[in-house]
Structure I
Amino acid sequence: MKTSFSCGNQITGRPDKPPRVFALAFVTIVAAVAGCSSEPDSNVQTASTTPSNVTLTTAQQQNIRTYIVAAAKYRKTVETTGAVDFDNDQATSVLAPFSGPVSRLLVSAGQKVKKGDALALVDSPDFAAAIGAYSKALVAAKNTRRIADVDKDLSQHNGVSQRENEQAQTDAASAEADRDAALQALVALDVDPQTIKSIQAGHAVAHVGGVIRSPIAGTVAEKLITPGQLLQAGTTPCFTVADLSRVWVMAQISGSDLASVNVGDTVDVLTRADAKTLSGTVGNISAVVDPDTRAIIARVVVANPGDVLKKQMYVRVQIHSRQEYDGILVPVSAILRDDENLPFVYVQQQDHSFARRHVTLGDRVDDQYVIPEGLKSGDQIVVDGALFMQFMQSQ
């Protein structure tokens, strides 16, 4: 029988050897196995996982720039998104003022209109009834007033009793009140003033269709009816007219940013289409939390020259807080990331070498980061050339 152990040397033993020879062979095998062990030598030191400091030559130092850290005042900028909506102070939903089928539409969506411009025609029995009621009220008021004036004159000459005169005056006042109420009904229906003057002059008025008119000047943002549609007075929405020179942007604010946002803060609104920036102001902060997004809505009032912003458009929002904070800020160029993606900076040591120091990143303010932890006033850090130092350190 033959047994062998290999680790650079080969030992062979025979069973017929004397015990002394076999013992020597066993000792030799143990020594050989020990020499093949994977255990490190106690005299060999394990390499450190902490990068050593970087030391630069005088020439290399000319290629870096350092910055002495100091506390400073800053204002936060809250970045979020928002959706464009009409300014409800400058927009209105036009409801049908009378019932009847739509006979003709006179405007299209996107068209600019002035206050009082006709938007649609309606074959409305309510409209015709209102004109007829006013015509009758005019005649009744005129006749009763004439009779009241005659009775007043007769009463002065004892031609009629005082009681009859008083009744005539009451009838005349009642008829005139009915006339004025009928006139207000026409005004409420936006009847053309020229038509009203013709009725007052006693001229016969041909069939006049009901006219839906714009209550404000602006743009026809929505057209909600079609020809032939039957309208119900006071309930059917027909158009939305809005002054689009100013709109609202409903910005979503997280709970962590709420303390940094206040009414009156200035806002930059950036469109995603052409990256155009418009200026606005926080006009209102909602008192309730959106149950779906858990965000708070800040209403931003934005000037909208050229109607750049459209309803339901999504935009980027940057809210610049007026509140001042104290903290340590460092340029963005000073921040590097290690193999575990943790942020660090290079800090100059007393021996003029540079050591890594991990930091905590706070808010970003323009081209600087707020550093809540990791640095103190007086620390000198590398702001230009840090990538070169990181490369040298990795070699």
Structure II
Amino acid sequence: MAPSPSRWTPDHLAGLVPAAAAAPLLDRSALVRVLPREDVWDLWPVQESDDGRPARAGGLELWMALSAPATGHPELRHGRARLRLLGRRGGDWLDLGPVFADGTSPGSREWSGSAVRRADGTVSVFYTAAGRRGEPRPSWGQRVMEARGRLAGAGDGVRLEAAGDHREVVRADGTAYLLADELEGAPGRIRAFRDPAWLRDPADGREHLLIAASVPSADPDGYAGAVALATRDGAGAWTLRPPLLRADGVTHELERPHVVVHDGRYHLFVSAHAHTFTPPVRAPTGLYGFVAPRLRGPYVPLNGSGLVVANPPQQPTQAYAWLVLGDLRVVSFVDYLGPPGRDPRTAPAEEARAAFGGTAAPELRLALDGTTATILGDGGR
């Protein structure tokens, strides 16, 4: 019998102390744009299929991110996002071009995911196809896709070739997981079935995808974010499993879920915006984490509340989309830098553009000890 999903409850958050997990303030003058004319957010490395470490080619560490032209209101980026291949050498980033050729992915835009280089040299790109190609205006449907390509070129000319045959690998069933098929909506207020994160479980070698999902709930306002699990069988088919974590009555979404196995324990991390928590729960925008003895749980919140990294109170929206790597470095992107008390997402376009970062944030590093997670500081290289 499969274990019951672990639950994150308002009681866990009752003892939350944001100051204990506050990240260092960002220095705007020290920030360097990854791409000079493109906003970049939601970064992830291409992983090696044997152990998940970041893949390298041509002397570069290979990464992907979402990107969009750095013009207009920053919130418009969600409606024109494309996957970008990036190279990293030390602290420098190199643009290796779009992951997919124009007009080849089935959505009107591409949202977050993950990527893995397999033993045969091909790269599986798991991503979210949002909307439908050719639709007159962006809708909010989400499909979890896989496309395979092959790395070609050398050095600064590395690229992903022939990334075709985009196929939907797993879909919400409408019963255990709600369909993410809304025509109208807004970020933070739509159902989720997105952000597939690839994982090979070292316990048995099986491949899994973790997916940000929504589940049926008795919560009257629909605050029922969850982390879905899908498992790949020997024939390559993916099967949905019960959720790893439910957040009924806590938050509307658990974004970019991923697992890091450290010291024999499974650490599940998610990102959440302050505005997606249900009233009267008050929690900061941050990275939240849970730990379990095995992939299927049961998971308990790290630090009692789940909070691992919080934006500092002086800059409550400074970063987002945290990703913990296997060596416990933490990457994220610079969101909005502005004073508390004003929502930059709803500010006029010129004001919002001036506040938006749209680039990689300085790395942090974590220490994990049992059910405790601590920020050590600058991730370094």
Structure III
Amino acid sequence: MNTSTTAGEKKMYKVKIRTEQKTYPVYLGQKALDSTGQLISAILPPCTALVVSDKNVAAHYGEKCLKSLRDKSFEPFLEVLEGGEKEKSLSSAAALYSRALEAGMDRSSVIIALGGGVIGDLAGFVAATYLRGVPYVQLPTTLLAMVDSSVGGKVAVNHPLGKNLIGAFYQPTLVVADGSTLHTLPEREFNAGLAELIKYGIIWDKKLFERLELSLSNNKNTTPKKHFLEMNCSRLLKHIVSAVIIKGKIVSQDEREKDLRRILNFGHTFGHALEAGTGFHYYLHGEAVACGMAMAARLAALLGILDPLFVQRIIALLKCLHVPPPPLELNRDTVIEALFYDKKKEGKELVFILPVSLGKTTVCKTPPAPLIERVIEEYLGGELI
């Protein structure tokens, strides 16, 4: 990681992500969107640019993004979607293909994702498959996208039977994360992003976990968003940089999730099942992951591989995120059925990433069914988070 300055002497962090497919920069800073055109033009020549966003993000940042691109002689046009998990579909992708064809986009054109994880995954999937692959740029505007989904090249759409079942590994050309966009992020979305940040502390960086624990547990009289954006904004940016560096190290060693990269799925086996079991309309992704992490930690304790004291600390920190309780209509059998459509499944074996201590995990294949059922029942009964 290094620190660089751009136009107007705006300080930015720069992290290089190196994979077999390509090496690309991630820029993080306040007001970074103002430099979007300049940063892209340093890598790509002026061309037609399809900017994909949702109506909420576009209302705040769409014109700023377009102006920055036009100032560097790009020819951008904006496609605004409704937003939400339902947009991650083949039908949404088909509509974007049509829009790109109508605009005459060729292989030198660029697709730009301006928004959160849903927009990034969808636009990245379209970029990976349009004309067999065109450049794309991630402009994440949510905390979750900044710390996780915008980096690493996993792009996908959902299938009615499961999340992210149709996708590819396709790295972006660059990522530009503007910390000031987090001020317009709803409290619930902010907390969902913190869940992914906490994940990095549990799976890799004990000190990051302890810093988050200290910040959130000792500031219960204010919301996490207010604490970080009004009181410790620079600290939050450093936390985001830490997460990007960690993900960069993991992806550089295992781009296609054959080994090490699987640890990034901590909390996701249970979490994706919760999302699928509620039709992808109840939980935000980060909320489902938070619940999944609590469930995975509890499963690890039941298997005797994680000290119950660590489970208590993990769950106590996750409770600071105020995740909504499980819906009354969700039942154990529905969650179990959804588990077996998980994309990480190997044959008939379910695969869980479980913590064994803070900063260390293990892969667990098909733990005893009674323990899985017990964890699900404890979560649905409100005993975990």
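Can you spot which of I, II, III the value 5.9 was calculated from, given it is distance in nm of label points 7 Å out along Cα→Cβ at positions 126 and 366?
Derived from the structure labelled I.
Where does the value -500 come from, among I, II, III, when helix-only ellipticity at 222 nm (-39500 (n - 2.57) for each DSSP H run of 4 or more, over all residues; to 500) is the thing being computed?
II
If we compute distance in nm of label points 7 Å out along Cα→Cβ at positions 94 and 262 for structures I, II, III, which one ends up with the highest value?
I
One of I, II, III was used to calculate Cα extents along the principal axes in Å, giving 169, 62, 39; which?
I
With distance in nm of label points 7 Å out along Cα→Cβ at positions 182 and 214 as the yardstick, tell me which of I, II, III scores highest.
Structure I gives the largest value of distance in nm of label points 7 Å out along Cα→Cβ at positions 182 and 214 among I, II, III.
No value in this document is a laboratory result; all are computed from the given coordinates. Just so it is clear, the model here is predicted, and its values are computed rather than measured. Cβ atoms are built from the backbone, for glycine too; each structure is taken alone.
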